[in-house]
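No value in this document is a laboratory result; all are computed from the given coordinates. Everything numeric in this text was worked out from a predicted model, so none of it was measured. Cβ atoms are built from the backbone, for glycine too; each structure is taken alone.
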Structure I
Amino acid sequence: MNVSDFDYELPESAIAQAPVEPRDASRLLVLHRGRGTLEHRTFRDLPEYLRPGDVLVINDSRVIPARLFGEKEGTGGSVELLLLERRGLDTWEALVRPGRRVRPGARLVFGGGLLRAEVKDVTPAGGRIVSFFYEGVFEDLLRRLGEMPLPPYIKERLDDPERYQTVYAREEGSKAAPTAGLHFTPELLETIRSQGIVIAPLTLHVGLGTFRPVSTETVEAHTMHAEFYRLPEATADAVNRARARGGRVVAVGTTAVRTLESAAGEDGRVRAGEGWTDIFIYPGYRFRVVDALVTNFHLPRSTLLMLVCAFAGRERVLSAYKTAVEAGYRFYSFGDAMLIL
């Protein structure tokens, strides 16, 4: 299967640069897989498509301010660090710019010396292994000195960093937001609960590997970056109970899909636990758990778009994307949403 099969044309003007207010005022394109029809709605209409007995599965991961700006000790040259994955108590894998000038042994300074770092090694992917030195609590310093790692296609400054967090974000660890959840408000969640629908959280810490371009020519040759997930016992029970009683499992975002499908056995029952998943879902995959999907509009040739095409059919999804472009929907992280039934 060629990666080019998942390409589509998108004018730059369709890329959302800021979130809408309120959150649930974003548009919602409803795709009915069975008959291939589309409806144009607003996100706050979502409860109309849910039924008592359904379970809505959300990802409660919280984005950390993973981007640090500092300087190289001795030269004063500007340095940007993007934290990717914790490798130890004070050791991280990170991306560094400009990488060619930051080699092992280089010392970096952030916040006028509140946080210091030394580059220990270069990763096979070209990143850096960095050890930090500081007084106090690292997470407190990161909140003070770090910035939200917005995707590169967002050029405008985000005035309120909380708008790149879901209202239910709890577990710190993501380097990018699980953006399908950005549309929910506390009031909308309460409306959903009042209809007899269980809202069940899980955690998958989104890494940048999910968003890296697929550089291979064929889909099958691509390797996914592993991400940490945790599926609580209560969520596993809610999912299994809903399926046993004829309810639907409605996943909010591709991260929820990947976690549920990673935790599923051949019988479709999910098992509580935690670990690392590198599951890669593309057309041909047989879904074991998820019945419906809330998702945003994704980049061409991305693994996220491939997952959505696996769920609803490539031609049907790309046709829906074409309709969305023509109808003026907003795309990507701060854009509008789809509901696939």
Structure II
Amino acid sequence: MDTTARREQWLREVAAAADAAALAALETRLLGPKGEVQELVRSVTSLPKEERPAFGKAANGVKLDVEAALQQRREQFAQQALAAELAAGDFDPTEPGPRPARGTLHPITLVQNELVDLFTSMGFQWEDGPEVESEYFNFDALNIPGDHPARESQDTFWLEPHPGLGRNLLRTHTSPVQVRTMQRLTRHGFHPPLKVIVPGRCFRSETVDKTHEHTFYQMEGLVVDRDVSTANLIHTMKTCLRVILERDVQVRLRPGFFPFVEPGFELDVNCPFCGGKGCPVCKQSGWIEILPCGMVHPHVLREGGIDPEVHTGFAFGMGLQRVVMLRYGIDDIRQFMGGDLRFLRQFPEVTR
């Protein structure tokens, strides 16, 4: 049988295949390792040399035609199967398809956005500053002495110094933006009242555990005006916590030392995980430290170009992770940096 006759026979068999299974079996018989088409192509080696080119070309042509016929028949069966599936079911081709999955907002972003909305409604403006900060703005301008433990490498990520530029570091708090903002505004002739918030990322050389991270988020607040008092500070903090935690919480204000405020306070909230009885999250104290705050130190006001004899102010810096933990009942701060999608999918999707 010549190549033309074989080609016609195989093409008829392909066209006569009853279903996809029969077609698959036929393909194995023709194009498998020991298939009939493959044997035809290999038989060229048994011919005299002068006959091999013409026969080889014809045999390869047959193989290509058979492969094309098999592919076309497979597509026909696939179309028939799809048509049968559509006819048998209640599929509506005019109905919109499934909605593509959207990303979710990180819980820190959710709470930060709410806090920004809250404080801007109270007359605050949003400020920002660099994460790579100078020693002057991070420590000196904030009245932090040269021998303060916070300057040690076990607490701070110091960067390689540059000649003539002083030492730089990854900022340990958002407080440097206080002085940066005051200096920038007073250079342009601006005078208090001044109300700013500064959300941002900070870094400290911390031992990571359930309540501490080396990378964390803060929101700084600063108010400067005539006759600002501790009563203004307490009212602002209570308003903030009532809105963001969406419930009334028991708080306590206790003395705290921070070089850039005088007097300084620690504002704690009753631990929601144990109800004040003591647990690993609150370190068995029944309270969670959430809001260091106080009246702005005169040194800081002077560094910002403001006369402390005329104006006073208060400042606060809340850890956003701890606020989020209280808001959503999260008992391990390491979840925020873990990248576990199961954790993130618990929060609202991005809608715009």
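List of remarks:
- Value -12000, calculated as helix-only ellipticity at 222 nm (-39500 (n - 2.57) for each DSSP H run of 4 or more, over all residues; to 500), assigned to which of I, II: II
- Value 112, 58, 44, calculated as Cα extents along the principal axes in Å, assigned to which of I, II: II
- Structure responsible for 6.9, with distance in nm of label points 7 Å out along Cα→Cβ at positions 27 and 291 calculated and labels I, II on offer: II
- Label whose coordinates, when relative contact order in percent (Cα under 8 Å, 6 or more apart) is calculated, return 16 (choices I, II): II
- Structure responsible for 7.9, with distance in nm of label points 7 Å out along Cα→Cβ at positions 3 and 115 calculated and labels I, II on offer: II
- Top of I, II by distance in nm of label points 7 Å out along Cα→Cβ at positions 51 and 267, largest first: II
- Mean count of other Cβ atoms within 10 Å over residues 35-42 derived as 12.4 - corresponding label from I, II: I
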